[in-house]
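Next up: some structures, all given as structure tokens.
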Structure I
Amino acid sequence: MKELKEGDTFQQAWKGCTHPMWFKVLSIDRLNNSLRVECHSNNGYVHEEEWDDLDTTEVAFSIGEYKMMEE
């Protein structure tokens with residue numbers, strides 16, 4: 001399982017996703033199982049979100065929903 005850290009960037013990777021969004025990890029709260037991410041669309045729109053299931057997000061890498069981006 002991928003363990004995310006602040007500053008990591010990743011993108012949507014499931015089959016058929018032609019315009020993947022990408023995300024930057026702004027903060028992680030392992031105690032509360034949450035993370036804050038900056039969400040980027042392919043047309044330049046950017047916003048922040050609080051995700052309330054860090055475990056599920058990290059498991060998503062092993063099932064192919066997300067992949068890490070090159071820095």
Structure II
Amino acid sequence: MPKVKDCIVFTNGQVMAFDEKGKQVVECQGFILDVAEKLLKYCNEKTTWHFAKLGKWLTEADFSWRWKKKA
């Protein structure tokens with residue numbers, strides 16, 4: 001199972017995900033509500049998150065707390 005190293009969430013709700021080699025993780029790409037469960041499974045506290053608007057801007061976000069929480 002590939003782990004997601006970088007994840008970009010666009011303002012239209014689409015998600016792009018990449019592994020440590022920069023290859024796309026297609027299982028985790030699509031509309032965020034459709035791939036949310038897979039993102040929880042394939043991402044971890046080391047995943048780098050970004051918010052973006054296509055062609056305009058990219059900003060970093062920190063969601064590492066989600067994977068550090070105690071169940």
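Computed from the coordinates by the stated procedures, all read-outs in this text should not be read as laboratory data. Being a predicted model, the structure only gives us computed values, none of them experimental.
When helix-only ellipticity at 222 nm (-39500 (n - 2.57) for each DSSP H run of 4 or more, over all residues; to 500) is computed for each of I, II, the one that comes out at -5500 is II. From I, II, which structure was relative contact order in percent (Cα under 8 Å, 6 or more apart) = 30 calculated on? The read-out was computed on structure II.
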